[in-house]
Structure formats: C-alpha cells, structure tokens
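Please go over the structures that come below.
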Structure 1
Amino acid sequence: MALGHKTLAYFYLQLAQHLDAGIPLARALRETAGPPAAGLQQMAGWIERGGSVEQALQMATAWLPRAERPLLTAAAASGRLPAALRRLAERHNQIRAARRKVALTCAYPVLLFHLGLLIFPAVRATMAGRTLTVGGYLLTVAVTVLPVWAAGLWLATLARRESPGLTRLADGLPFFRGYSRSQALADFTFTLGNLLDAGVILGEAWLIAGQVSRSPALRAAGQRIHETIAQGEPPGLSLPRFACFPPEYAGLYRAGELNGQLDHNLRLLAEQSLDHSRLCLQLAAKAYATLIFLLVAGMVGYIAFSTYAGYFNALGKLSGAN
C-alpha cells in the first residue's frame, strides 16, 4: 500500500538533502525516516552488496508509488537523483494541499449528514408515538451509518493501493470524471518530462510513461507513439489523433519539438494539467457537498412535514369526535 503524500514528500526531501551533502545512497536510505525502516534497511543492504538501484526500488513495491519507480531508476543512472527527488517532493506537497482543501470543503456537510443520520431515528420514533429503546436506536444508526463508513474506508483503501478500479469508478461519476482524466494526464506528463530530463531516449520515455499510467487511454497512446517514434515520425504530429490529449496540449507539445523547448513545455503542460485537476476536484467537492446539504434539508423537511401532518390528523380526529 503506497504511503501518503505527506510521508512521501518528507522522504524524498530528506533523501535529496542527504545526497546533496555527499552521503552515499545506501547510507542516505538508512538515515531517512518515513517509510518502513525494515524496507529501507533492505534496500540499503542490497545497494551496499553491489545491487542496482532498480532492483532496490523493486523491494519497495509495497509502499513506493509504481509510477515513480522507473523515474527514480533513470534519475539514479544519470546522476540526477537529487533533482528528481526534489521535484517529486514538491509535487506530492501540491497534491496533498489540494486534497486537504477539498477535505475541509466537505467536512461541514459531511458532519451535518452524520448528525441527520444520528437524530433521524429518534425524531421518527417520536412522530410515530412509540418509545425508542437504546438497542433499537443503535441498530438503526448502525444500519445507516456503518455502510457510509464502510464505503469511505473502501474508497480510501483503493486509493492507497493505486487500484485501477478507483479510476474506473471516478470516470463514471459526474464531476469526478474531469478530475480523474486531468490528474492522469498531469501524472503522465510529469513522468514523461522527468524521464527525458534523466536522459531516457524519447521513444522509451513515452513507452514507460504510458506503462505506469492509470489511464487505459494514455497507456494505449504511449505504446502507439513509441511505435511511431521508432518509425522516425515525431510524436507531436500524432498527438491530435488521440482523444486523451486536448488540442492545446498537442499544440504546445508540437511547439516544444520545433523550438527546442520540449522539456520546458512538458513542465508547463504538467502544471496546467495539475491545475485543471485541482479545479475539477474543487468543483466536484462543492457539487457533492451541495448534494449532501440537499439531502439533509430533505430529511429536515420530511420530519417537519410529517410532524405537522400528524398534528393536523390528530386535530381532525378530535374535531370529528366532537
């Protein structure tokens, strides 16, 4: 299960600082905190015995994100590992800040929703004129609240395990579809740019970036463009054929090819895609927060309507009896 963005950011930053200070990689791993200590010791021992960085990173598959392992391998081979680590740390901090902002946006409506679920059984029993036992109340709350908690835990587990099922689920949800696709494109572009910066040849960089992408469309595009490059055609001419690359993306990539600023344009495209994913995530959070408010308002309206309806029925019966 991959580590959280905060832990990964601190891990990458510590490791970069150790390497910048001239500390060998094996010792730097031993001196770094955050990931499982046993895993770091195992990686350090492997490197000290003459093993490759790529093989050492394979030992961290349980907690190191899959998309970042080939990038780190290439950066270590080219002697640019500290720079790559700093960029990864900055990126994880950016993603963490965006998700924390969304969590704060959703906190109040989620709290209201839970409050509604907690008081609804008592109000309903009062309206029906029956006594609600403690056992009955707890059973009713468990039936309503526990499935919500279980769904949240399930989604969090899918996210930590980098499950492709979560991507398919997000693609099927209104408002989250734009976030999922923009985030996948941002991750793909970030990986591609850093692979090129680490000295990986263009065709191989496209292939690797596609292979580690969570998006089936980007995986297919990476493979096809790898084949196109092998045939001697620049990828910029092929991008408009793929729906996963917006027109402005294809245009800026092609401009970078022609003017020799592809590295710069890829960084710009990664930042733009990440900004768009943040915006989509914030819109999704506001939309679903509004939906929760409406659900709570509907519950309150139902309780109020039922209460007054009960009163009027009772008054009607009394009037009829007289």
Structure 2
Amino acid sequence: MKKFRVLIIVLAIIAVSIPFIFSSSIFKMLTTGYKTKPFDIQYPNMEIVDYGNNRAYEFKNEKSDKLIINIEGSGWDSVLGYKYGNGKKWHKVGWWYFIVEAFNDTYTILVPEKFNRELGREYGYYYYDIETIRDYTLENLVSCYSEIINRYLSEHSYSSVILAGSSEGSCVLPLVYKNIIQKDLITGMVAISYGGLSRYEQFKILANSELPMSDGWRNVLQHIYEYKHDIDLYPESIGMFYGFTYIYAKSTLNYRPIDDFIDINIPILFIHGEQDTNCPVESTRFIQDYLPNKPFEYFYFEDADHHSFRKSLRTLNRIMKDGKKWVYEHS
C-alpha cells in the first residue's frame, strides 16, 4: 500500500512537470535549427498580420484570451529565420519557436517582424539591401514594433499581455513598452540576455573579463574606444563594425535601457547567463543593484552564455519551467 502511494505521488509529480519540460526528442527537434517541411505545415495556425510595410506572425490559440508578444534579437534576416540549401531547408533563429512550443497550448503568440522584411528569403538577402541597411537602427526598430503592437491590440481583445524580448529585443523592450497605448493590458515583461547598460559600457566590461572568448572578439573589445571614436566621426556610414553598420552601432552604443526601466513599475523577469560574452551578466546585475525596490525578479544561469540556453537541455528546461511558472503567475 505504501509503495502504491509513492507511485501515485511520483506519477502526479511527473504529470505536473510535463507541461514545463522539454523531452530530449523535442529538444533535439527544436535545436536542429531547420525543417524540410513548409512553414504552413509546421505551424498550421500561424497567420501573417500585415500593416503596410510592417508585419507580424500570429500563432493563434482560439481558446485563450491571453497573449505573449515576443521581440527577437538582432540579425539581417526575418525574425523567424531563413531558407537555405536552394530553398529546401529552413533555419530558425531566436527564441520564438521555443516560446511557441512551450506556450501555444495556453496563449496566443505574436512575433513582430523587423521593418520591411518578410518571411521566405534566402540567408543574407537583406544584408545586401541598401534600404534595409540604412533603416536598421534602434529608433526605427522601436517605431516599427510599437506600431505593430498598438494596431494589433486595437483590433483584438485580450485579458492580459506578456511582453518579452531577448538580446536586441530586450534592449528595446522598455522603449516599446513606453510607446504602447494600452499599457494597462501589459501585466508583465520578460527581458533575456541584455540588462540595463549601454553597449559601450558592456564592451568595456567584457574587455577586462576573464571569460573565455575568441581572440578576434577580445581584440575588438580591447579597442572599443578607437572603434567608438570612428563611429562618432561617421555616424551615418554604412561601413561595418563587427557585422553591423556604423548607423546601427551609433544608435546602440550609448543607449542605456535602465534609464527607461527606472520609470516602469510592472513586474519584470530578467534572465541572464553568467558566461555571456556578448552582453555581460553585469548589465543585468546593475539593474538589480540600482533599482532594488522595483517589482523585478532575476534568474541567473551559471552554465549559460548568450545563446546556450538553447544548447543545454538541462538549462533550457530550468528556464522554461521557472519562466513558465512566472508567466502564469503574472498573466
């Protein structure tokens, strides 16, 4: 009888854990990074929402009145990824497909696209498009995302909205929030892998970091003052600084998200890997130290870098389990 009770308890624990945990097979499927099937077969509930030159991807749950808006990180392709291999394969990028997998059974997911971009292009297509190159700035991203979100919320009814962003998406998160008209709908935000410091401050921290990184990247960091000097001299240049234009770098090097987080008083979950050599964990710890009385929470992962949440099943399950619980509690 005692063994039977123990079995029931174990089964109950497993049953409760399943919605929060990726199996190794699902993890392998997600982290493969590409599928051979067309997008409409992989995601039959996805709709493209067009607003002129701006668009978003809606993964609809008809039974839910709750919404997650996910703003993706930097890159020259669609936020959902790109085609390669003569168009026969699809490479996914970012966090969106983990969020869809984890939350679409209980939430509608909206993923705003970067301005003037569309799904289905080959890798690097927009990297050579002059209009896209010139328009890719922090200010234009904020304007684009804000317009999409405001129009979408004006046309749909939700009881709560979680606003999430990773890397670049986390950088613009407070600015986008401030531009949202129906702020009362936003019940919480999730900010992944960026923090509150400017890129210039982050680079200076990393220049003195003992974390392992490539010699090329360390050299860039150790000469960031000289790079910044050139960028300040030629702020409208489309010359490249480590894969991004001077125009883009100028718009991000001096912007400090904490200057806008200081005015926000809704629950925010900050998530950061302690091995991050792109945006150092100190950037998030700065918010925790500087704004101790805000309704903010912090999850740190000692074995994760900027992207390795997606490389470790153990770490991914920890972030999804704890993150999903937080999202449920705040929506």
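Every number here is computed from the coordinates shown, using simple stated rules; none is lab data. Note that the structure is a prediction, hence the values are computed from the model and not measured. Cβ atoms are built from the backbone, for glycine too; each structure is taken alone.
Out of 1, 2, which structure matches 95, 47, 27 when Cα extents along the principal axes in Å is calculated? Computing Cα extents along the principal axes in Å on every structure in 1, 2 gives 95, 47, 27 only for 1. In this comparison of 1, 2, the computed figure 2.1 for distance in nm of label points 7 Å out along Cα→Cβ at positions 218 and 274 is attributed to 2.
Which of the displayed structures (1, 2) returns the greatest value of FRET efficiency 1/(1 + (r/R0)^6) of positions 138 and 202 (r between Cβ atoms, R0 = 41 Å, to 0.05) on calculation? Checked 1, 2; max of FRET efficiency 1/(1 + (r/R0)^6) of positions 138 and 202 (r between Cβ atoms, R0 = 41 Å, to 0.05) sits with 2. Ranked by mean count of other Cβ atoms within 10 Å over residues 74-81, structures 1, 2 are topped by 2, which has the highest value. When helix-only ellipticity at 222 nm (-39500 (n - 2.57) for each DSSP H run of 4 or more, over all residues; to 500) is computed for each of 1, 2, the one that comes out at -12000 is 2.
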